[in-house]
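No lab work stands behind these numbers, since they all come straight from the coordinates. In this text, all values refer to a predicted model and were calculated from it rather than measured experimentally. Cβ atoms are built from the backbone, for glycine too; each structure is taken alone.
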Structure 1
Amino acid sequence: MAVPRSKTSKAVTKRRQTINMKLTAPQLVECNNCGNLVQSHHVCPKCGFYRGRQVITPETKG
């Protein structure tokens, strides 16, 4: 059975762990109705359409 020769330092451990913690930006697609950039598989907050159908009525700021 393999046994490490010496203790792995905290810096080396944290450096190895942070490689897998990188955040990725969400994929944005153009809304078919208004052209607004929205996340895939989400309702457009600007016009309220999802897959060509009116799902919600967007609230107007007044």
Structure 2
Amino acid sequence: MDDSEVKIVDVEPAGKGLDISEHSAILTLGSLGALYGFKCYLLQDEAGESLLVYSIAPSLD
């Protein structure tokens, strides 16, 4: 954005670490794909199938 007053902050759940699959860092390690008919960033395999995410919060994973 071309506005010096706008500050964008991204905070993502790193779970047990970004070097293993137990995290939910979709914007950091995800890629552009489609989920439920809309275009978004998600964790996906080589075939475009969405991967499970990890969270310590109940019912968020």
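Which structure, out of 1, 2, was helix-only ellipticity at 222 nm (-39500 (n - 2.57) for each DSSP H run of 4 or more, over all residues; to 500) derived from, given a value of -1000?
Answer by label: 2.
Determine which structure produced the value 4.0 for distance in nm of label points 7 Å out along Cα→Cβ at positions 20 and 44, calculated from the coordinates; the candidates are 1, 2.
Source structure for this number: 1.
Looking at mean count of other Cβ atoms within 10 Å over residues 12-19, point out which structure of 1, 2 has the largest value.
2
Comparing FRET efficiency 1/(1 + (r/R0)^6) of positions 4 and 52 (r between Cβ atoms, R0 = 41 Å, to 0.05) across 1, 2, which structure shows the greatest value?
2
Of structures 1, 2, which gives 25 when relative contact order in percent (Cα under 8 Å, 6 or more apart) is computed from the coordinates?
Considering all the candidates, the number was obtained from 2.
Looking at structures 1, 2, which one was Rg and Dmax of the Cα atoms in Å calculated from, given that it came out as 23.0, 70?
It must be structure 1, since only it matches.
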